Structure I
């Protein structure tokens with residue numbers, strides 16, 4: 001289980017804020033962010049329309065729990081209010097949270113290897129190792145990139161995410177959008193997808209034939225990974241423990 005975090009008075013959803021802030025910090029440490037251009041969000045009500053998200057163009061390495069915005073996806077005046085989110089973050093995350101309440105946490109990055117994969121004419125990820133097999137039949141490929149993810153583009157992407165079993169969108173010519181039930185679940189999936197993409201891209205670079213697992217073994221591996229106990233929770237808990245030991249202010 002994730003560590004118990006003291007509740008800060010007068011700030012709603014404190015535990016969720018702290019976990020999300022930790023995910024921002026560690027994503028920056030792994031160099032999976034893109035300057036100040038990427039976004040994470042976490043829905044905090046049953047229908048997914050209220051969600052936490054990073055403030056507009058703040059570097060992931062500086063985001064604190066108290067900095068996170070609480071946004072209503074049903075509020076059409078969101079971008080007109082003081083402290084409004086990045087318009088592309090509003091377009092993509094608002095669109096998905098409105099249309100897909102089953103996807104509670106969203107993480108959008110332009111991490112290097114996943115973006116290379118998204119730039120290939122064939123962006124499928126073959127199951128050539130355990131990490132790659134984890135995502136077998138569990139992603140969708142969007143091959144109709146239409147520019148920056150303002151509201152129309154966000155709604156178009158959201159329309160492809162109705163299947164709860166598809167937890168990653170490979171955004172052709174763009175990057176990835178990762179979905180999860182919690183911050184820990186989503187961050188863990190994002191981390192492993194980048195590792196899987198790196199393995200595949202490096203394997204292609206050898207020019208040698210790939211050793212691809214059978215569909216049966218790949219599906220078995222994916223199911224076993226889904227059922228593996230507490231992997232995401234323990235992963236994030238350990239990262240938070242490291243940040244705490246270093247004296248990080250992410251939980252401020």
Structure II
């Protein structure tokens with residue numbers, strides 16, 4: 001028996017269920033097949049342009065910074081400007097994402113871009129986003145071959161390229177988008193919700209940034225219009 005089997009067996013015994021309990025399995029499958037939507041705050045029930053503005057306001061309120069650019073081609077320049085403004089080294093570790101690879105990095109000859117999983121020596125990372133939730137100014141990042149989770153937490157500075165078309169109103173819409181992209185019964189290995197830089201107030205009730213992850217979260221928002229396809233930006237990796 002594997003450790004996984006032992007843990008699941010203990011859970012079943014505590015719930016007084018058998019592995020072949022067809023009634024319980026059918027109830028779970030029915031619930032997953034028709035997930036219920038929770039209450040949606042009124043502030044999220046607005047048009048898309050208002051949702052974009054709301055996302056920016058909520059993200060900035062949570063100590064993130066945000067720069068808007070008109071085109072994806074403007075992202076390398078915005079990244080280079082941010083690093084220069086904060087006196088950070090002109091190098092970063094980017095997710096091996098085709099959309100990021102396609103950006104005109106050669107327009108910034110002083111900027112060094114490596115790709116792959118984050119390493120201990122990496123000070124700045126760059127990733128895309130699967131979606132963003134205007135309700136709370138939260139980024140939704142999914143793990144996969146083109147989106148190593150280490151990039152979200154290991155470097156001290158995390159830069160995210162977010163398209164306006166990826167901004168949704170409530171969390172329920174974000175989960176609907178995951179289901180549409182991956183199909184019934186399938187999910188990525190990890191879903192990370194990120195709201196602002198890492199912080200804690202455990203020490204004398206004083207906010208400390210960078211406690212468990214990046215000290216800085218910077219979002220480069222590409223104003224590409226409203227979302228037009230449910231699977232936009234999804235990673236088919238595990």
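Only the coordinates and a few stated rules stand behind these numbers; no lab work does. From a predicted model like this one, the values you see are computed outputs, not experimental measurements. Cβ atoms are built from the backbone, for glycine too; each structure is taken alone.
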*Assign the value -12500, calculated as helix-only ellipticity at 222 nm (-39500 (n - 2.57) for each DSSP H run of 4 or more, over all residues; to 500), to the correct structure from I, II.*
I
*asked:* Of the structures labelled I, II, one was used to calculate volume of the Cα convex hull per residue in Å³, for residues 73-112 alone, giving 62. Name it.
replied: II
_Cα extents along the principal axes in Å derived as 62, 43, 42 - corresponding label from I, II_ = II
_Comparing I, II, where is mean count of other Cβ atoms within 10 Å over residues 153-160 highest?_
II
